[in-house]
Structure I
Amino acid sequence: MPAIPERNPIGDTFAGLVLEVEGKTILALQPLTGAMVLYSGSFVIRYGVRYLGKPHLSLVPGILALDYGEMLTGEEAWNFLLNKSNLYPRADVVGYRNDGADEMLAVKWLDLALPLVPLVYADTKATKPLAQPVALIATDTTGIAPRILEHLPRYVSLADWLADQ
């Protein structure tokens, strides 16, 4: 039997700021007037898959254990989970919840129809997120990972985001 691989959750690097505005957390590339800086520097953005029936909880996959014993990690696990997991609803997903708790859950208990939850981590070793941003404020997308842009609404200004609330 092959050894169980180490967890390897996917993540994208983001250099900028984690800000709080009106009780919500956003990401930005530079300080914004009217926003409180919570963290600044280089971060890892990971993506949680929401629980079926409990959308306030999400799981950041680290290992996917298929029914027949194969173990997937990293991009391979991520692509399988998003595109083929309906073939293996009993497959187990091992990872960390959005509150940092260690978790193992069958794929069938994850709601892949809901939007993914972007989560900000201090580094690649962190298991508990610093924040759960709801938007990205950036006039230019150069240097921002495509997956961040896909899963986090982007606005060119704080005023645009506030107008949309």
Structure II
Amino acid sequence: MSGSVVADASVLVKWFVPEDFYEQASALRDDHLFGRVRVVAPCTAPVEVASALRKYVARGFLDAGRALRALELLWRMEVGLVGVDEGLLRAALEFSLARGVSVYDALYVALARSLGTVVYTADERLLKSMGGEEPVRHIRDYTGSGSAPGGEPQTR
């Protein structure tokens, strides 16, 4: 999957909800839609996005219709959803146990490692658990157009 990057649910939600780092998340979304980069995620990502959207509705930040439309759009954007097999789940559990993060968060890291790419996140807890090591990057560091400074693809 050359040219692929993993986006976690914290980034995918920002494709629809204008909050911190919305611009960078939108740049990643646009690069995906225009074929400059392929966004992939574990098949559990839409469930996490739906859960986050429900929280926005419950807090009054989003109406139910807009949340439903966001979920519909997410499906239409054809994020590459990767099934969770025994090997990926085992790698995620090992990472989760070693770093103290949820298995859901660890799935993104395990997927990025298995694909030889990076995962973009806005999840500060996940970033702290990594201690600055690859393959996790903050979405604020996404430069757009599918490339980092110097023109190299934003994959490892």
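Just so you know, all these numbers are worked out from the coordinates, no wet-lab data involved. Keep in mind it's a predicted model, so treat the numbers as computed, not measured. Cβ atoms are built from the backbone, for glycine too; each structure is taken alone.
Quick check on the output: 1.3 is distance in nm of label points 7 Å out along Cα→Cβ at positions 122 and 138, derived from one of I, II. Which one produced it?
Computing distance in nm of label points 7 Å out along Cα→Cβ at positions 122 and 138 on every structure in I, II gives 1.3 only for II.
For structures I, II, which has the highest computed value of distance in nm of label points 7 Å out along Cα→Cβ at positions 18 and 130?
When distance in nm of label points 7 Å out along Cα→Cβ at positions 18 and 130 is calculated for I, II, structure II comes out on top.
Supply the structure label, taken from I, II, corresponding to Rg/Rh (Cα atoms, Kirkwood Rh) with the calculated value 1.00.
Answer by label: I.
Of the structures labelled I, II, one was used to calculate FRET efficiency 1/(1 + (r/R0)^6) of positions 34 and 90 (r between Cβ atoms, R0 = 35 Å, to 0.05), giving 0.50. Name it.
Of the options listed, only II reproduces it.
To test your reading of the models, identify which of I, II gives -15500 for helix-only ellipticity at 222 nm (-39500 (n - 2.57) for each DSSP H run of 4 or more, over all residues; to 500) when calculated.
The read-out was computed on structure II.
Can you tell which of I, II yields 3.0 when distance in nm of label points 7 Å out along Cα→Cβ at positions 74 and 114 is derived from it?
Computing distance in nm of label points 7 Å out along Cα→Cβ at positions 74 and 114 on every structure in I, II gives 3.0 only for I.
Suppose relative contact order in percent (Cα under 8 Å, 6 or more apart) works out to 23; of I, II, which structure was it derived from?
Attributed to the structure labelled I.
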